[in-house]
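Here, each number is a calculation from the coordinates, and none is a lab measurement. Note that the structure is a prediction, hence the values are computed from the model and not measured. Cβ atoms are built from the backbone, for glycine too; each structure is taken alone.
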Structure I
């Protein structure tokens, strides 16, 4: 039996420093990268937040196949508030998108928290497809065609055309890094470690005096907030929304990224989302009929040789020794 890689739990201060350094690196990279790459990376980070929510659930032993539900809820909330209520601020729309994701998931959290395995996956998928059907038939929401969204502002400032893509990238990167840092702290907290205990042995967690159902329900709401924020940012990046945000193939892509990344590293989740968008972008031009096959084979190889995902590689890195005080 192979020995599991050591798990390192950095302090919140070290997590904050690493998050800040990562954000600076992303901002600099976005300033020098071509516009098409920055736009692609913006969408990747938005989608990566949804996959990060799935990782939150994976850590407690449940994999939702219907995160399109909260992704679409956040996206439609942001788009409607933009067009109907005149709210155009990027930060506010992403926060309201996260709130919409929580609102639509909250009534189902106590029920879903009682199930595991294929039952949990199929129930979440069914909810997502119910929303898809409703959106397809609702003409005031654009029906099957959806509707467009204009250019967002930042604290009342509307960026010029030449800088709009970078401003959206900078805000998205800031939100993604901030939420990623918070999730790293949450993973290393008592409740985050109890989530791993739920995945390994629910009965022992109950003996310790913690409620397994409550842990799973709270994690589901955290995942819903991340998915809603990702949906709002994705809508602003694409400039359009339609019912496919809630379709099962969209949810499947989020699960693909989560499995590819594993539950060890937040950075691996965002990096895997970017990898997926990069492969999709280039393969659609070079071999549009077989790129899904290549991506599937790559996932099979990762599962075979890295069953804990790409993030397990980072977990195996040695920790740098601390300097003596």
Structure II
């Protein structure tokens, strides 16, 4: 049943994208100066989870590479590489400059100096989940590096710019903002149809079943593809000829749970503490939550930073908030 399992993976970048022409065109225009060997101002892609931000960034850079003979590029997941050292190390990996760097002993400033000394072709870097960076001043340092162009990705602007100083804000004010809205139902069906045509045998699933998956995904392409992947695996394991409604309904909770667990596994230490506290209490108010958080960590962040962490947990549908600022409560999403 499955002819190419890669296309059912969330990190797969298709050769063609559906229903994101405007976003691709805008990002392409931002990157246009690179065709002449120049760097350009940053681009900032923002919107909820599962709307194609990462896919479009990588797709557009790949298309740019087809038109630029000499171009370096690197993707950084700042949720995983959130420290200054890790981010700089990954960026240096993209230009093969890490051979004599030791993670335990090499000073961080040396990594930045090495990146500043870069004199190669234009270098495009995608900083995904950029709001997860521990030290946002790194954005200022990267902005000043000749030949380096940043594509920043996050759920919203507040998580990126709320806790940075005026120096960084003034530099990033020139970034082109590209908002990604949630997919409509028919758009999700079209995305699923493409994945089926690329990765499954013909006629294993019909339009009604794709519509059911889209309904269950509620505008999130990551969830939709996850349900399709789980349904195909289950049908294949049970030697079915088709993916029917029953299989889809059965695997939907499992697929969503798998995505949720992967998100939980990626939480930073501080986010994990907050999430566990909310889970244990069931429902908790902000002041009580912050006090509990401070009791559980040795180096508590400011209340403003904690609000950013909570916003991140909301965006990934791990928690939900109810009420206004004074009467607000947090609870985990079942």
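So the values come out like this:
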quantity	calculated
Relative contact order in percent (Cα under 8 Å, 6 or more apart) - highest-scoring structure of I, II	I
Origin of the derived value 1.00 (FRET efficiency 1/(1 + (r/R0)^6) of positions 78 and 230 (r between Cβ atoms, R0 = 25 Å, to 0.05); candidates I, II)	I
Label whose coordinates, when helix-only ellipticity at 222 nm (-39500 (n - 2.57) for each DSSP H run of 4 or more, over all residues; to 500) is calculated, return -15000 (choices I, II)	II
With FRET efficiency 1/(1 + (r/R0)^6) of positions 150 and 198 (r between Cβ atoms, R0 = 41 Å, to 0.05) derived as 0.85, matching label from I, II	II
Which of I, II yields 6, 23, 32, 23, 11, 4, 2 [P(r) over Cα pairs in 5 Å bins from 0, in percent, for residues 22-61 alone, calculated]	II
Top of I, II by mean count of other Cβ atoms within 10 Å over residues 270-277, largest first	I
Origin of the derived value 21.5 (mean count of other Cβ atoms within 10 Å over residues 54-61; candidates I, II)	II
Top of I, II by distance in nm of label points 7 Å out along Cα→Cβ at positions 38 and 286, largest first	II
Per percent of Cα pairs over 25 Å apart, the highest-valued of structures I, II	II
